[in-house]
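So, here's a batch of structures to check.
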Structure 1
Amino acid sequence: MIKKNLKLFYLYSRYSLKTIFQARMGIILFTLGKIIRFLFLLFLIYIVFSKTRLVKGYSLNQMIIFYLTYNIIDSFSQLLFREVYRFRPQVVSGSFDLILLKPHHPFLRILVGGVDFLDLILLIPYIFLTIYFILQLPTSNLQLLSSILYLFLIINSLLIATAFHITVLALAILTTEVDHTIMIYRDMTGLGRFPLEIYKEPVRGIFTFIIPIGIMMTFPAKALFNLLSWEFILLSFVVSSLLLLFSFQLWNFALKKYQSWGG
């Protein structure tokens, strides 16, 4: 079964790559726009730290790692889940019926069936830049355990992203709406570009414990800097598990309500 699913994932990804290269000018403009946005915000971080040495106790190097970690998680989730953005027409037109009839789980098509290789172009430099700035950290801050926790918490963040996208798919069936929901998700995750300490309460608490953007985007870097207690590390894994469970339950509920042809 796993081998069959991997083969289907490969086929869907291959077709997605062919579709992407049908608009070569679009590839250039899209990638250029992402690079400009990334460099602009990186320059903004530098400008802020040209005026002050520390912001909320974080150095320039640490703030850059926060920003790069956000970009890794965000780019990886977009790389995998780009097909979610295209789900609404399938519900409205009724073509989702044909996907449900396939002898494999529909998530292979509607969740990870449209891998966006354009995000892979930027994901690789993000990873190398992150490694570079991590190696610039003081030796006392850089430990093997904290580095391992950093990697595991990034994986945990991708599980939270998965739960969010499954929830969006379920809401699309219930409301035939995707665009606004996914944009709300993107706007909220944008708060995680920087540590949540820069925000005042109750915003900080809301986006840590109620809407776990802080857990998703900032906890990995905090663990790397040895600023995260074991209680919060365990909390992050509990939250991702509960969110995945909730998203699957909501998905099953939405399927029961699905009436085809946008009903």
Structure 2
Amino acid sequence: MLSEDDRRKAADLILRAERERKPCTQLSKLFPEMEIADSYRVQDLWAEARIANGARVAGHKIGLTSRAMQMASKISEPDYGRILDDALYNDGAQIRTEAFIKPRLEVELAFIMGADLTGPGCRIYDVMRATEFVVPALEIIDYRTEVPRAIVDTIADNAAFGAIVVGGRTIRPFDVDVRWIGATLSQNGIIEESGVSAAIMGHPAAGIAWLVNKLRDVGAGLKKGQIVLGGSFTRPVDIRKGDIIHADYGPLGAIGVSFV
């Protein structure tokens, strides 16, 4: 375990890397005794600093929802981070590539909470009942530390969250079978990825139920109106300046953005 002073030093390194758009040395190398509890505390301190500078928590993201990614990270459960309101984009946005260090993009679903939700014992049907809307979303992920990264690096780095783009058709959670929402991801006119939402732990609400129970451990939960990214059902695609991205969700519409 780290001292609180070392946790603050680690958070300062992430903040500096974010500000200067230059990755810092992996925290797992600088603080080899860092544990997962430490990394979530570093994330807390990072968020507190960003909020003190005017940002607002708009919701949460869930990462590492696939078994393959968990095995690669040598963990047995997902991780989570915060969505801040200064990292929200809409369909059609022109996004500055320079706002990130090494952006990559994933296809997801966003759940918009219609009621507060807390654990323990939260299950998929509790999430569905508390969700007001489901909307197509893209997550831009970014690394503020050098690679390769240990799981503590990823968690401390706000679970690699960079930004979120929402668009397409807004639906109520029982309008369609949300397990079988499919999407293709095109980059400059070429389909690079495709997937179906059941790849997210068998049900896209499963990760959100996990998150609610996990937040209970720190005396928190989800709030009405918050956005929750349920996890990616495609592999990440590297983004470069000049890229045109189109994510087609079939009956749920599409999201298009460009990187300038």
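Observations, loosely collected:
- Computed 5.5 for distance in nm of label points 7 Å out along Cα→Cβ at positions 7 and 47 - originating structure among 1, 2: 1
- Of the structures 1, 2, the one that 115 was derived from, the read-out being volume of the Cα convex hull per residue in Å³: 2
- Comparison of 1, 2 by mean count of other Cβ atoms within 10 Å over residues 167-174 - largest value held by: 1
- At a computed 15.9, 48 (Rg and Dmax of the Cα atoms in Å, for residues 79-134 alone), which of 1, 2: 1
- Distance in nm of label points 7 Å out along Cα→Cβ at positions 39 and 247 derived as 3.3 - corresponding label from 1, 2: 1
- Value -23000, calculated as helix-only ellipticity at 222 nm (-39500 (n - 2.57) for each DSSP H run of 4 or more, over all residues; to 500), assigned to which of 1, 2: 1
- Winner on distance in nm of label points 7 Å out along Cα→Cβ at positions 15 and 103 once structures 1, 2 are ranked, highest first: 2
- Test item: mean projected area of the Cα convex hull in nm², for residues 159-238 alone calculated as 5.7, pick one of 1, 2: 1
Where a number appears in this text, it was derived from the coordinates with a stated rule and is not lab data. Just so you know, these numbers come straight off a predicted model, no measurement behind them. Cβ atoms are built from the backbone, for glycine too; each structure is taken alone.
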